[in-house]
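Below are structures written as structure tokens.
Values quoted throughout were computed directly from the atomic coordinates according to the rules given, and no laboratory measurement underlies them. Being a predicted model, the structure only gives us computed values, none of them experimental. Cβ atoms are built from the backbone, for glycine too; each structure is taken alone.
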Structure P
Amino acid sequence: MIFLTRRAGFSASHYYWNEAWSEEKNRRVFGRCANRNGHGHNYTLEVTLAGEPDPQTGFVVDLKWLKDVIEREILAAWDHKHLNLDTPDFAHAIPTTENIAIAAWNRLEPTITAAGRARLSKVRVYETPEIFAEFRGQQ
């Protein structure tokens with residue numbers, strides 16, 4: 001079993017806000033991240049596939065194909081967007097790093113599974129170089 005990872009970057013803004021809470025509670029729990037004007041990050045996305053190399057090509061998957069999937073499913077939807085305001089993925093979920101990783105998995109997994117060559121092993125999203133969340137599906 002080989003684990004193959006591809007990285008991509010995207011820039012997006014967001015804020016943390018729970019609609020079920022009062023403004024005071026949102027500000028107490030989320031601090032500066034509750035500013036409804038939002039703030040931005042240069043995110044790094046890592047997509048890891050697991051599979052066996054094809055005996056003829058040596059590839060688990062064609063890396064150009066994987067790049068195109070990431071660009072279509074993630075970058076086109078989220079890059080240079082306000083995640084709270086511009087994306088349906090976060091209409092009912094706070095765009096924390098954790099929820100971004102889950103949403104990325106949900107966008108990528110059907111296409112990768114349908115291709116049949118490899119399975120999605122994990123999605124890692126870096127909000128900063130020091131902070132990341134990793135999702136490995138429903139285990």
Structure Q
Amino acid sequence: MVVTAGVITREGYILICQRRKGSWGEYKWEFPGGKVEDGEDPGESLRRELREELAIEAEIGPLLCRLEHRYPDREVELFVFHIPGYTGELRNIQFAGIRWVQREELADFDFLDADRSVIEALTSRISSGEQR
């Protein structure tokens with residue numbers, strides 16, 4: 001399954017979202033995004049998902065990382081993009097909760113396993129000086 005996620009940043013904070021009760025991975029935290037439909041470009045998929053989940057028109061920035069992760073019941077190929085800006089008033093449409101957190105707080109939240117890999121990848125890129 002191909003999925004996308006966006007690292008939405010604002011004034012030094014990153015938006016994280018908590019999955020709803022009854023959903024796969026309920027109450028786990030994640031970066032917003034979702035499944036790529038057949039024939040859909042990952043960047044366009046992410047733009048659509050962010051419109052549906054958060055009511056924003058996202059500026060899709062560079063691909064931050066691409067990874068594969070195997071869960072017990074599924075395998076995902078995850079494309080993670082930086083979202084440096086958006087238009088519209090951000091509203092929580094599909095999540096149990098959303099929070100703006102600082103990068104160093106990310107480890108304090110119970111993320112989906114694939115998103116934990118994203119955090120590790122971003123942390124290693126930052127510590128090596130590739131991104132500020």
Structure R
Amino acid sequence: MTGQSELESAIAAVNHGAIFRFPSKPCGPDELLGAVAAGARLNEFIVGERKLLRQTLNGAATALTDGMSMAAPTAFSRVPTLKGYVRRLCSRLGITGTWPYELAAARARFGCITLPPDTLDRLYARHSFAPRKARW
């Protein structure tokens with residue numbers, strides 16, 4: 001409800017305030033309680049839908065990562081450590097809801113499957129990749 005009697009003010013409130021319902025005055029207690037209850041139900045639905053989407057996305061991404069880890073086990077063995085670093089960094093920065101960042105960290109290894117296994121082994125063993133001098 002608005003204290004403004006002008007229609008333009010009410011329209012602006014709806015358009016800019018993401019209003020769920022807009023009861024008109026005078027509004028009885030039953031109508032007001034019904035609007036609040038309906039808003040609470042809608043919020044519960046939206047929160048539940050987001051949670052389900054997050055769980056589905058995490059499950060699909062985990063299955064993909066598990067499959068990819070078979071192609072490059074050396075690279076993907078580091079994923080839990082990388083996710084831990086991201087979790088701690090988010091904590092220090094005051095970021096809540098870290099799951100998108102952890103998801104990105106886990107998927108950061110996808111490019112590793114394009115490298116030959118011996119190159120990955122050299123990389124993780126910290127061997128030099130300097131070009132060798134030709135012997136003529």
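List of remarks:
- Structure responsible for 1.1, with distance in nm of label points 7 Å out along Cα→Cβ at positions 20 and 44 calculated and labels P, Q, R on offer: R
- When distance in nm of label points 7 Å out along Cα→Cβ at positions 28 and 52 is calculated for each of the structures P, Q, R, the largest result comes from P.
- Answer label among P, Q, R for the case where semi-axes √(5λ) of the Cα gyration tensor in Å, calculated from the coordinates, equals 19, 18, 16: Q
- When distance in nm of label points 7 Å out along Cα→Cβ at positions 12 and 36 is computed for each of P, Q, R, the largest belongs to: Q
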